[in-house]
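All of the numbers you see were taken from the coordinates with simple rules; none came from a lab. Since the structure is predicted, the reported quantities are computational estimates derived from the model, not experimental observations. Cβ atoms are built from the backbone, for glycine too; each structure is taken alone.
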Structure I
């Protein structure tokens, strides 16, 4: 047996320059180059943490405006109809893709957007839902849940549960799945935990794309892939600030905030998606392993050289189509109707 009383030794890693690899598509190479250029322009910005609610709202509006600028291009690639309405007092956007499969008419997917529980609200919230609706050939309800600084935890979980409860009063949960990426993946898991606690119907299947499941920043890849990930470059600073902003007065380790600490017994089949440069690959793997130990049907898809959620940002790449294709096939395998 190893002597666990001995002091642990850290290892120094030399600095290096990372080029887009030749092992990915030209489209993903271009995305990686664009991310590298953006990171160089914003050097040091990820270490800044807003000090007041007004500062938070200003930077959130600025970052959301950059996402909104991509909407026309997304719509040109993934034609759809979008209707904004409310369910249980929560704003949602119902996306019906031009590719709607008549055989899936009775199915519905519920989507939760990413953005560190602070970004991508409003019109920016539905981009992933539009892409997923196209590839899955099914209607998607994208939930524009409340966020800080005005609405910290548990507002997002409450909104998710209330929308799900209302939807399942109208149709069978066996025909419904839930999914999201990053914070949206974490919220998908948190909602399901709360549904189980309340004795409400669970989704037939879940999609957790590179889920943010440990807001304490303890996972190994927070160190290993810091500066390697071209999207989520570092946990320290701005991202840690978003985690604290979301948690409010609740400990970051609370399982509805950091679901990696939860008991997943009885969970629905769950698909995980990540990439080898993803700063949340450890969050993803830890949650996947925990579910597997609990007897949950799980599937883990890891993409070469992909950074955090890059299958959304590089939406014109074959890797993105492959990731969303995996999501579509997973839901097809587990949803009724």
Structure II
């Protein structure tokens, strides 16, 4: 029947075309949302960082601070892609699980037990990986700061003839970082191996259970025909693949959480001026210091004592004095 074959071919073509359009639309929405949120996150963190108090920047090296700032973009990208994929995968997985119990409850329990095994192993493995990730992020930030300092001091290092000592320090830190990375990757590979082998294990167990039901005549008794059994096997494979994909997403979320903890000090740092500050209006340039006293710490020595200075608008002034008298401190206060 050629007409029926043509109709079936057109139906399959229409279905494939619809799936393609859906995938394209999903990709466009995902890219637009990811780029928009990433730009907003970068603008927000840079505006926040430039408004922080000066003592905050003394806590981190330049490379470490840059690594923390750039982690905002990485967290934003990972969160967007992971969230969308998790929602779609979770929806597909839940639908297939219901379909399995609709086909046959006994066989569905086997698939459910396999899924719980995947989740259990993933949870145990991710706890171990999370510890490695946290320490790895810390070492990576310190390593970035160390490399940045080396790059800025190349001339001094060559003059002092300290190339070998600097290389030894670099190699020691790099080796420590790579060793920790390998341990985390080894655990992650074990989990990935299990996740990739579970669908095959599930098919073997389901076919073994199905063969036993065939031998006992249980298939027809339970109302499960050969066609339904094959459909059940397909739905189970989709369920297990979706579940393993969700478990892999959990490991990606751990990496994201580790990066977020490095960003947290930037977010919680106190700004130079609070939101309740009053707008001073247009500044004309006149500055006056009266009876200024200052120390860097509450129990530290007094750096400035009863300083009275007045700078008139439109004039140039110079702060002069011996080293350690407080010139830089006055400039920072201004």
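Values as computed for the structure displayed
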item: For 19.4 (Kirkwood radius over Cα pairs in Å, for residues 201-288 alone, calculated) the corresponding structure among I, II; result: II
item: Mean count of other Cβ atoms within 10 Å over residues 9-16 from the coordinates reads 10.0; which among I, II; result: II
item: Which entry (I, II) yields the derived value -11500 for helix-only ellipticity at 222 nm (-39500 (n - 2.57) for each DSSP H run of 4 or more, over all residues; to 500); result: I
item: Source structure (of I, II) for Rg and Dmax of the Cα atoms in Å, computed value 31.6, 104; result: II
item: Structure (I, II) behind the derived value 3.5 of distance in nm of label points 7 Å out along Cα→Cβ at positions 73 and 153; result: I
item: Origin of the derived value 15.5 (mean count of other Cβ atoms within 10 Å over residues 185-192; candidates I, II); result: II
item: Comparison of I, II by relative contact order in percent (Cα under 8 Å, 6 or more apart) - largest value held by; result: II
item: Highest-scoring label, criterion being Rg/Rh (Cα atoms, Kirkwood Rh), for residues 57-232 alone, among I, II; result: II
